[in-house]
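S.K.: Below, each structure is written out as structure tokens.
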Structure 1
Amino acid sequence: MKEKDLKHIAIILDGNGRWAKSKGMPRNYGHVQGAKNVENVLSAAHDLGIQYVTMYAFSTENWNRPKDEVSALMNLLHSYMRTCLATAKKNNMKCRVIGDITRLDEATQKRIHQLEEASKDYDGLNFTIAINYGSRDEIRRAVKRIIEDGRKPEEIDEALIGQYLDTRELPDPDLLIRTSGEQRLSNYLLWQLAYTELYFTDVPWPAFGREDLEKAIEYYYTRDRRYGGVKDSEN
């Protein structure tokens, strides 16, 4: 694997509500269409040789949205777990959920566990869904577990911390895509994105398709990844 080969894409799914409003529809319609678009983008990513895709579905801050919207999102996530299970089986796709799922209702937690268990041996695309996820919360939980495990200060390095993060089974993302024009990380994978290339597009998530994904990948290959170092020619 070459240093610059693109293995892992992280995506912030943004713009569902604004896209729906532009069509004279309620915000929840945008969330439904956004959920339907997930499989399209995953299929395109797999065709383009991507091994890992991680999507930000619901953040720890999203609980602050209006109650009816949060309720609709929770119902959508619950039903999507069944859809994702069928997709995983059809496409040999391994699925994980990161974040603190203990705040979700028991039925949704059960579906998440069923999805992860059923797909654990699939060896196609690795799909990770971030639900009730916030990077600061992830790091807080990691530090708490490190303390609970009695790790000594001299043991604590970047590798050890990585073993306690939700993403411990994943490589760091090579490319982050955020749709719908916003240019911020929104508490997403802050540790893991340290040297990730960032790509922002005005296209809202429900309208984001294969051509948009290809443009993001093309952008990635124009970048010079240095990981804090310099080119030999600059020495």
Structure 2
Amino acid sequence: MTLEGKTAIVTGASRGIGRAIALRFARAGASVAIIYASDADRADEVRREAAGHGVRAAAYRCDVSDFEAVKNTVNSVCEFFGTIDILVNNAGVTSDGLIVAMKEQSFDRVIGANLKGAFNMIRHCSPVFVRRRSGRILNISSVAGLSGNAGQANYAASKAGLIGLTKTVAREFASRGICCNAIAPGFIATDMTAALDSGKITQSIPLGRAGRPDEVAELALFLCGDGAAYITGEVIRIDGGLAI
């Protein structure tokens, strides 16, 4: 599968699932804009590795929860790459705790990064897609957004919100040839999940193991490629059967 000649924005691309998606897209021929929050060194590593596949790559520091910062970043991406064909909203944070003890700041921070961040990116990228009458938008949700998860009210709410956002965007932009879908990963082995008890979790996964970021990246590649041109508004789980 090829993305030759395409330009993709991937948020949260300095590590984990975002990194895997950015590098898989680069390997498929897409130029990539790597959006990161704080770790410039890791983002630059991804940029250099992506460029090693013979595509253009650039890294941009941006707080996706900041509407104006996203606007400025998208403008910078368009100036450098000329256009945008694909948007992957992967940026996300956690701040776990039971509802009875959760601080307002923890709820707002997670909703801001995970849900508002996706809205901000879609809002500022969509005029480019609409003018070109084409585009792919992919939101990285979670099985927590489908079934909830004790101790993650903020995270689960943000990921459930992404599903509603995905379906609404799909309806609003379908007539312009723009597809919007979501992926709902289960337990994927990343920095974000490293502190969890993987042994206990994998016992509840029918396939008996954690997923890998590259497996999520392969699904992302399919949904952003020509073979998925008739798929929109879908939420596809990749969880080893965890949420069956």
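S.K.: One of 1, 2 was used to compute relative contact order in percent (Cα under 8 Å, 6 or more apart), and the result was 19. Which label is that? Don't skip to the answer; put the middle values down first.
M.R.: Details: 1: 27; 2: 19.
The structure behind it is 2.
S.K.: Let me ask you something else. Given a value of 14.7 for mean projected area of the Cα convex hull in nm², point me to the structure among 1, 2 it was derived from.
M.R.: Working: 1: 14.7; 2: 12.4.
Comparing all candidates, it corresponds to 1.
S.K.: With distance in nm of label points 7 Å out along Cα→Cβ at positions 22 and 158 derived from the coordinates and found to be 3.8, which of 1, 2 does the value describe? Could you put the intermediate results ahead of the total?
M.R.: Numbers: 1: 3.8; 2: 1.8.
Going through each structure in turn, the value belongs to 1.
S.K.: From 1, 2, which structure was mean count of other Cβ atoms within 10 Å over residues 6-13 = 27.4 calculated on? Show your work: numbers first, answer last.
M.R.: Numbers: 1: 22.8; 2: 27.4.
Structure of origin is 2.
S.K.: Using mean count of other Cβ atoms within 10 Å over residues 38-45, single out the structure from 1, 2 with the greatest value.
M.R.: Values: 1: 18.6; 2: 14.1.
Max of mean count of other Cβ atoms within 10 Å over residues 38-45: 1.
The numbers here are math on the coordinates, done by the rules we state, and not lab data. Every value quoted in this text rests on a predicted model; they were computed, and no experiment measured them. Cβ atoms are built from the backbone, for glycine too; each structure is taken alone.
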